[in-house]
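Trainee: The data blocks that follow each hold one structure.
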Structure I
Amino acid sequence: MSTSSATLPEASNRTFEVPKHPEWPVLSASEKETLKARIKGLLKEQNAVLVAHYYTDGDLQDLAEETGGCVADSLEMARFGTEHDAPTLVVAGVRFMGETAKILNPEKKVLMPDLEATCSLDAGCPADAFTRFCDQHPDRTVVVYANTSAAVKARADWVVTSGIALSIVEHLKNKGEKILWAPDKHLGHYIQSVTGADMLMWDGSCVVHEEFKSVALERVRKLHPDAAVLVHPESPAEVIEQADVVGSTTALIKAVTTMANKEFIVATDEGIFHKMHQLAPGKKLIEAPTAGQGASCESCAHCPWMAMNALQNLAEVLESGRNEVIIDPATSERAVLPIRRMLDFAREYGITMKGKGNA
């Protein structure tokens, strides 16, 4: 098996600024309800629907469901838009989610509370450097995680989510294909360890999931010996090895609702706890420890870019019409092909995508 990582200078020396969590003004209960009522009115007036990711603020998740929208992983957020008749989609999440929604729904207007809300995986895989890396390995099938830009998707043969990546990589391996994988090396190594596929890795990682540390997790497990450990596969291998369940956001939510355990140690973005508490109110949820505990930490267990979504800027975007997601049509036409290839694969092999999406 190949376990090499990207060696281009752009891949090994990438830099991007991780924002501090924005400090939104604290709203009183009455202020919050007034703002939510305003947003509901704007959504109705504009025939728009709100889709929110599991990692966004709980108020946004609740608002999406209260107004006929959805709370889901990024793939289901985009697919929901294709099935809903609203001409405007408002995506509360990070930029690649808005782009994916636009790629799958080019005829619709897609708005986001903040277009600067990116993702460390996306930011750490610039399209120009990635294209050069792919060109150096023309014998490999290019498989990219959904957490990438439209331009990177346009260079790929396949787009995958964590819920279907294992099946697709296994399929490609059985066909004798060698894979160039991007951008998350931890997810890539996990898939490689399960499938045995020949995978050349781009050197990327998630600033949230990379913070989970195995030694600290071992200590927490000793304090809670009956707790099941739930881990997202973007985490380091030493953390994944301690997991009872390894899976995507929706797979981890399902585990909390279906497993008999009363306690769960959860190693993914803390935003997921909102939905877990709603669906399994009797379960005790424990945050897996990060390197930031007891110290200054900008990532810890919550994505700083997801935190850029709030009721305040959601209302402003609906009122102003700003922050529309625009993608070059030629790029979109190429990017939709590997996404459709994944969806066709799921249908052909009877893989249920709902509840098994990516981050």
Structure II
Amino acid sequence: MNKLLIAAIALIFISCKEIKQSETPAANNDSLYKTVQTGGVQVINLSMPKGNFKIWTKKMGNNPKIKLLLLNGGPGATHEYFECFESFMPQEGIEFIYYDQLGCGNSDNPNDTAMWDLGRYVEEVEQVRIALGLNKDNFYLLGHSWGGILAMQYALKYQDNLKGLIISNMMCSIPDYAKYADEVLAKQMDPKVLDTIRQIEKNKDFSNPKYMELLQPNFYAKHICRIPLDQWPEPATRSFAKTNQSLYVTMQGPSEFGVAGKLLNWDVRKELPKIKVPTLTIGGQFDTMDPEHMKWMSTQVQLGRYLYCPTGSHMSMYDDQQHYFPGLIQFIKDVDNGNISSTKK
């Protein structure tokens, strides 16, 4: 009986077709497989007098000639509100790099207000540049809001490393910004609302919920991002929710309605003519910043261009994308092709 069973099993195996195991294809022997790939993420070791810290960056796209480093605003927000760039830049062949500054997002937070210093951040950007291999042949720097202050200050010290500079929605003088907020934007508010806001500020009662309750509909919704608050872009909402309040209050003050922090007296109006690298300034009609001032800035640098966003506010990359991105992309391509001429008057 056992012999018959063994014979039957043998016949079954013989009658079956041979099944070959699938073979895993070997990777091509190229540079992609020589190191572990991380989806473009590179964590940089930042060396500062007060210690060493980790700085998070992420590359999107690949273009050896165009590498756009993004400096977020706040100060203290995260790279995340720049995620709208993913809808416009890759198809244009523009590589861009997310970067969380020290104290922001995925980077280390030393919890030390002494580290919240403009000069120190300039040196941080320089270390990031070196670590990422950016140079005068490929390095474009875009700073938005506070990032624009940082970008200008970086250019004034290290512009020989730059190929192009973009100052997005930022004036070159905090005193002028404060004057614009007080003499133009404040006067657009209901006088009773403004009086309540000013009284809260006078009493330094910034934890009073009434403060933001009044600023949100009367200032933020009109001048920060003109998309209805309940429809705000998710990346912006996510980024601002993670704002480092210690960093923000130390540098900016309690709100976007003027400045009361370390940056109070920052002003580089007289230094702009020193900037020789091709520079784009971007302003929105409803911005917290004076669009005419930002237009004037483009005439003060040696190779300037102005991009006006007629329906945009401080976050023109969201509420006026139809002007913001075509103008930004054209500027980068013109610089890359050597088609930038001076508009200085």
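Trainee: Out of I, II, which one gives 3.3 for distance in nm of label points 7 Å out along Cα→Cβ at positions 34 and 290 as computed from the coordinates? List each step's numbers first, then the result.
Mentor: Details: I: 3.3; II: 5.4.
Label of the source structure: I.
Trainee: Work out the source of 3.2 here, i.e. which of I, II gives that when distance in nm of label points 7 Å out along Cα→Cβ at positions 194 and 322 is computed. If you can, show how the numbers build up before the last one.
Mentor: Values: I: 4.2; II: 3.2.
Of the structures listed, the value fits II.
Trainee: Compare distance in nm of label points 7 Å out along Cα→Cβ at positions 58 and 178 across structures I, II and report the one with the greatest value. Walk me through the numbers before you get to the answer.
Mentor: Numbers: I: 5.0; II: 3.8.
Checked I, II; max of distance in nm of label points 7 Å out along Cα→Cβ at positions 58 and 178 sits with I.
Trainee: With P(r) over Cα pairs in 20 Å bins from 0, in percent coming out at 29, 51, 10, 6, 4, 0, pick the structure among I, II it was computed from.
Mentor: Numbers: I: 30, 60, 10, 0; II: 29, 51, 10, 6, 4, 0.
Attributed to the structure labelled II.
Trainee: semi-axes √(5λ) of the Cα gyration tensor in Å, for residues 106-217 alone was computed and gave 36, 18, 11; which structure, I, II, did it come from?
Mentor: Working: I: 23, 20, 14; II: 36, 18, 11.
Label of the source structure: II.
Trainee: Work out which structure the value -9500 belongs to, where helix-only ellipticity at 222 nm (-39500 (n - 2.57) for each DSSP H run of 4 or more, over all residues; to 500) was derived from one of I, II. Write out the running numbers ahead of the final one.
Mentor: Values: I: -12000; II: -9500.
The value was obtained from structure II.
Trainee: Once relative contact order in percent (Cα under 8 Å, 6 or more apart) is calculated for all of I, II, which comes out largest?
Mentor: Values: I: 24; II: 16.
Across I, II, relative contact order in percent (Cα under 8 Å, 6 or more apart) peaks for I.
Each value in this text was obtained by applying a stated rule to the coordinates, not by laboratory testing. No experiment lies behind these values; they were computed from the predicted model shown. Cβ atoms are built from the backbone, for glycine too; each structure is taken alone.
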